[in-house]
Structure P
Amino acid sequence: MLLCPELYEREGNPYCDDSGIGWEDNDIRFARLSLAAAEIAAGNAGLNWCPQLLHLNDWTCGLTAGYLHWWGESTPCIFTIHNLAYQGVFDASRCKTLGVPEEAMTIDGVEYHGQLSYMKAGIAYSGRVTTVSATYAQEITTPEFGCGLEGLLSTKAEQGRLVGIPNGIDESWDPRTDAHLVRAFAKNDWRGKRANANYVRQLFGLAICTGPLFAVVSRLVHQKGIDLTVGVAESIIRRGGQIVFIGRGERGFERALCNLADRFPGAIGVNIGFDEGEARCIYAGSDFLLMPSRFEPCGLSQMYAQRFGSLPIAHRTGGLVDTIEDGVTGFLFDEVTFASYMHAIDRAFKVFRATDLFYAMRRAAMAGRYHWHQSIEPYNQLYSVTLDETESPYGQAVN
């Protein structure tokens, strides 16, 4: 545990204040976190213990790999990218204060369009890089998804040092035992699904309805395609569907959703905020989950939804491709357009009316296993290969 109250004990979250504005000293805050990890790995923390390997996650500890490299230490690092869009970019004038040497400010180091990138440091100085799905690992080597780092990531991929290992969900996501639900249920217990649906409708002030219940459980940000759902909402309602939204994010999207609820009382319900118990009931009660993300490194909502018998409707990108079988456990659409999205929603309405097919898809979705234990063996293999390479007298240290 790193104790430094003046840097870390604040209202808000680890990155932003209560109004969602990033802390002005985030460069110092996360450089200090990275430095502490590097000091431990280098044996300079007074612990009488050193790790064999460091597994770093995202820009917030990206400088750790850099510090070890600049100090000449050989502790191998694995760096995981959960979302490449969040890079931790700061003014280059901060390098001296942060302990970043001048020679590191190059295209092969931490320099990013004249600035300092913590994310780039993690990628450049770690021996191996992982992402949270196989498809996203491929996508980030392209200009469309590489956020300006596709060249560096392509090099890592060509060297066999970039791999995608999917995230998972824990065992608590089980509709048979989840205490948050108003009624637990198993496959084929559709009365249990209906009980949760009725509860969600009552909770959000929706009318009694025999049509499908669509759900959005998401951060309300551009990446998540909230604007696309706002654009198709009226069509869903006109066809007899209902929608519930839960989440918080950009103020413009929050206002847009509240306006939708005002326009369609009894058909659209909105909760600006987040409550885990409420979210679980929404997954359990909904028929379809709307997830038109522009990009999605892995995504967990689609896994939660499938486990609870709610079929995701999602853009064919990133981890959504790897975890949704189109026409079997959900629906995928190809283009980030209203037309493409609406075509997938049309397919969902048709399946909803074809009861036997709808229930078969529900059963298939609920039978999927996206638990964390499936990620253990790939990580074990990665750790072993990295350590073997580092320790071999014929190999080369990865840092």
Structure Q
Amino acid sequence: MKKILALILALSLLVLAVPGLADVGEDVAAGEKLTHDELVEKALAESGTFVVYGNTSRIATAAEEFAALYNITTESNNLKDQEIYTKLRSETGSTAADMVMIQDGAQLTDAIDEGLVINFVPASVVDALDEADRQPALVHQFINKLFIYNNLGENVPAIRNVWELTDPAMKGNIIFKNPESEKVNMNFLVMLTSDTWAGKLAEAYKSWKGEDIDLGEYKNAGYKWVAEFLDNVTFGKSDTTIAEEVSQETAAGKIGLFVLSKLRSSSVLTENLTVAQYDATEKAYTVEPFAGFMYPMYTMINAKATRPYTGMLFIEYLMTQEGFQPWGKSIGAYSPNPAIQVNEGDLTIDVWKNTLVMEDAAYILENFEVEDFILQHCQN
């Protein structure tokens, strides 16, 4: 018995002694009270390679510029969300990420509850951010996926009302990435079944048809729109390929729902594309009741970090104009920090929040069974 107790005590002391395990939470709590100079001092006192995971290709640029600024050896990895969550659960030691940039608020909520990641809000921005953008996880940026259509030919699908996308005449002309393979797309569709969005969709239906909606077999207008929308959709491989396809001269009459930032790509013929909400704003109307959706990208400290203070310094850097530049230099990424303005010609983050479906992690987690309904219609 004494040997067993001694072993347990030894293991407990080992856990407490390993950076990135028991003490990271305390480090983060202390780090939130530090000035920039104090944070730099703490970060430079850490050793080893600083490891970053992100589900955005531009994480590499930001990490390189950060590494050069502070002369810190840095390794960045561009991974899919699910890969990052898997690694957070399986990796330990110096090869594990110190900091992650990640999306999907519902799955992130579970990761926070499991103790896999720890939220850090730099003292330099805490007072400037809305509470919802810093708790329970710090939002680095908002990303929008919008209805964007090919403006060539006689049958231009310039939409005023999303119910137009359920018209049988649109079958095969709408391109969207399969929600089964991209969680933020699934989250968007789940959100439409909420009482709030179902109510807005019911109102939009009456505006479109001039009569009250007949729900038939569906629970509410959100379920009906999701089912009929998906029945008209052709699934694209990626947002990049969707943007490329919709922009071709041979794609007259096509409309995509994809990330706005894809318009920066040289392979996309942007002159053949019109963003529905841009067009609506110019002509003084709004696409009823939404012109797409918007979701957050978060920054978090890995609970197993071996360089937690460096992770905190990097997050502070990402929340500055300089650190946001890899994303902010083009359209489609919006900082919650009001000091970082949107690009000229773009709409403000407040406008987007009022015209797009916003992700609500709590609703998604409480209504996970809606995914089964959505997946059934993805197979039609």
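Just so it is clear, none of the values below were taken in a lab; they were calculated from the coordinates. Fair warning: this is a prediction, and the values are worked out from it, not measured in the lab. Cβ atoms are built from the backbone, for glycine too; each structure is taken alone.
Key figures for this structure:
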{"read-out": "Comparison of P, Q - label where mean count of other Cβ atoms within 10 Å over residues 118-125 is highest", "value": "P"}
{"read-out": "Distance in nm of label points 7 Å out along Cα→Cβ at positions 134 and 174 from the coordinates reads 2.8; which among P, Q", "value": "P"}
{"read-out": "Comparison of P, Q by mean projected area of the Cα convex hull in nm² - largest value held by", "value": "Q"}
{"read-out": "Mean count of other Cβ atoms within 10 Å over residues 334-341 - structure with the largest value, from P, Q", "value": "Q"}
{"read-out": "Which entry (P, Q) yields the derived value 42 for percent of Cα pairs over 21 Å apart, for residues 190-261 alone", "value": "Q"}
{"read-out": "Structure (P, Q) behind the derived value 5.4 of distance in nm of label points 7 Å out along Cα→Cβ at positions 70 and 342", "value": "P"}
{"read-out": "Which of P, Q leads on mean count of other Cβ atoms within 10 Å over residues 46-53, largest value", "value": "Q"}
{"read-out": "Identity of the structure behind 28 (criterion: relative contact order in percent (Cα under 8 Å, 6 or more apart), calculated), options P, Q", "value": "Q"}
